[in-house]
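Asker: Take a look at the structures below.
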Structure P
């Protein structure tokens, strides 16, 4: 690097070392100065560091991935501030700021940081901790960090990125780093961050085992009945309107600090714009005309039960292959979850897929900005379907033995979960939900039992004892 770039980079590194504590503390406290509680992933991160410090563990490169807006920077800030070491032995870099604003390169920053330390990484006597946020903004970040990781065991690396698949697809990288995925908030996580109300004991695990390992509807109902008192006790003192707010936008933790819809939805819209303009374009290069249509395509997805590529192609004058690339990029960025129709591979290709928003806040944003309260009443069933999709995705997306599909037939269940050698259909919705649609799917796919999930339902079982009605208040405590 030339002398001017060196001087600029040196000033940046010194400022980061001097000001990082104060800057990152902003992410960890609310408007009243109260410290946010830590999510489970923060504790996991800190355990990796502790094991490295005390046991010399080889797990010294941790990658936190997830949809933009789910709290990766806040979690990294909490870990950084908790870490006890000499101040100049931990360096925080926000690569979007460093590259987009300051015009600096990661390689130059780390070279200058070695000068500040007075030692190249290979000759360090004490550990150094690199915290690199929004790593996808660096053009050669993977090669640079792999080199440093291989050169010195005295370097511990923590990075965040918005796309897990791009990291997992790099074989050299994935064998060096441990990937931890951060999801949009579950309801219990939301309540813990907002009111510091933890979920008791192993209630979530017991609910999961009851709902997905039962052999019959009778067994499922009996197990849930045994847990009902624990569920009721947890809900004491909780405003039931919290469920509506959670479904509409509170899966995104940054909404906790905002007090009105007028502030919340424009912020969600800004985050979506950043996903489209940065995360999606990092995954796939689209021309300006196509890029400008993605937001409208997502609105069309928000309004539809299933996505017909043919209809979208006609509507937006885009080739089917281009639409496939858009949906693939949105799925890789974890903005959307693709749910295939149940059946053979041929049937899955021939019939339209259903796309859910990993965070229902994005679907809600579309309807809030263009609709009304009537719109919310009309589409809140779709928001609830997003929530159930998020829960199933959190529980099973990393398991190759579980498939999440839907029944493409008319008058049928919203999800089919293929797990433990059986198929379990789930019907989702507001209002008093009956068993009719569930029964139609169960007859077609020969399920041992099925579930109906609704805020209006109480825990109950059908006359033939193979369909169980589950209140939303119970389902929301699964994770």
Structure Q
């Protein structure tokens, strides 16, 4: 089955490269035309269902904004793309393919806006809040094409005039499963719920009519001011603080993404390593803002399940809620659980411990290794073979690490040469100190360039080619086969030692 994805940016009619087979990426929903949908129909001729998911900017709808203009606001016109695209899909497929949809936005919008959206989409929304399953509020409206009745066990419905309230109750996770180590939550044990995640916007002065200011005491306002007015003032109340013996803060980005059900480390790759190192505070603000624009998976797994009921067995909501700690992007059989936690989880009741498990992981990775390489220009770093799909990074968290040696470079050189030298040193260590021979060596590096040329075994750069011959000689003499995989620079376990 193919997948088509869009980003609602302002640049229209620009098609990006395919990120993985079967997926088309476009940068603007406004570029969708009848001809484009006809092209999809021909390309994915075996599709039996189309699930259209959509959301549009809530800036002019949220009650957190003073003087909001709702659907008349400058951020809201993208809403009208939703019924337009839905109409184009129905016109193209003419009932031959089941077309299902789920559209979402904030539940704090004015009733007039709710009514206008419902009238346009010809259905009333479901109102959901993840506070039934985690200690955090995230009330949202979902306009869904399918009827939610007894399809999913463990939920209850309360029909009201403008929407239907959905209750999906599951045991709250322990605080230790999501809070950063050596921190504690002042509201723990008092049935306190964190407020809705918002964008992190540092300011030199407060915005007009900040939400909840009149209900805040002086200490709360002081904390709000000290944090550059990043979030609405009510979020700085004492019961929402995460503290140590000497510091206070609000929920971190990693804690927010876990509580929202996105999985540990979901927003980590949102910036390049160099940008992160230039400003860690900006990195944290960006991650918080991305989460402030998202919805809770604890709530919307209900509608994902509802739309996919044709392909999966009936189950209970608590089983789904107990899978919210799944590693981002991973799929596991429905019978497996992955509760919230501060580590990557893959739906297995067993953790990787001991040599046998590590060997199993290595075999799993080796079976999926792509040996195709690419030449790289040492000056520009440009990958010459444009047809090669980028390799997918492994996660350093899959292993436990310790430093075994550290050397200081005797002379300055190009970073690509030094990265290749580091790989050679690692191979030497394995061969000489660990007595490895006639085996495969699995090596990770944050240098995609060096991984590419090591996989290919040659380079147009004379300097790199000389070092590659040195590497190849060691591999040949000791009977080693090098299998290299990339890791994100921010996860590189050697990064800290290399800078000390």
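No lab work stands behind these numbers, since they all come straight from the coordinates. Since the structure is predicted, the reported quantities are computational estimates derived from the model, not experimental observations. Cβ atoms are built from the backbone, for glycine too; each structure is taken alone.
Asker: Assuming 78, 53, 43 is Cα extents along the principal axes in Å as calculated from a single structure, say which of P, Q it is.
Answerer: Clearly, the read-out refers to P.
Asker: Supply the structure label, taken from P, Q, corresponding to relative contact order in percent (Cα under 8 Å, 6 or more apart) with the calculated value 14.
Answerer: So the calculation was done on P.
Asker: Given -9000 as the derived value for helix-only ellipticity at 222 nm (-39500 (n - 2.57) for each DSSP H run of 4 or more, over all residues; to 500), which of the supplied structures P, Q does it correspond to?
Answerer: Only structure Q yields this read-out.
Asker: Still on this structure: Identify which of structures P, Q gives the largest calculated value of distance in nm of label points 7 Å out along Cα→Cβ at positions 76 and 148. Intermediate values should be presented prior to the final figure.
Answerer: Numbers: P: 1.1; Q: 2.4.
Going through P, Q one by one, distance in nm of label points 7 Å out along Cα→Cβ at positions 76 and 148 peaks for structure Q.
Asker: Figure out for me which of the structures P, Q the number 2.4 belongs to, where distance in nm of label points 7 Å out along Cα→Cβ at positions 212 and 444 was derived from the coordinates.
Answerer: Considering all the candidates, the number was obtained from P.
Asker: So mean count of other Cβ atoms within 10 Å over residues 292-299, computed for just one structure, reads 21.4; which one of P, Q is that?
Answerer: Numbers: P: 17.4; Q: 21.4.
That value comes from structure Q.
Asker: A value of 0.75 was computed for FRET efficiency 1/(1 + (r/R0)^6) of positions 220 and 284 (r between Cβ atoms, R0 = 25 Å, to 0.05); which of P, Q is the source structure?
Answerer: Details: P: 0.05; Q: 0.75.
Here the read-out was taken from Q.
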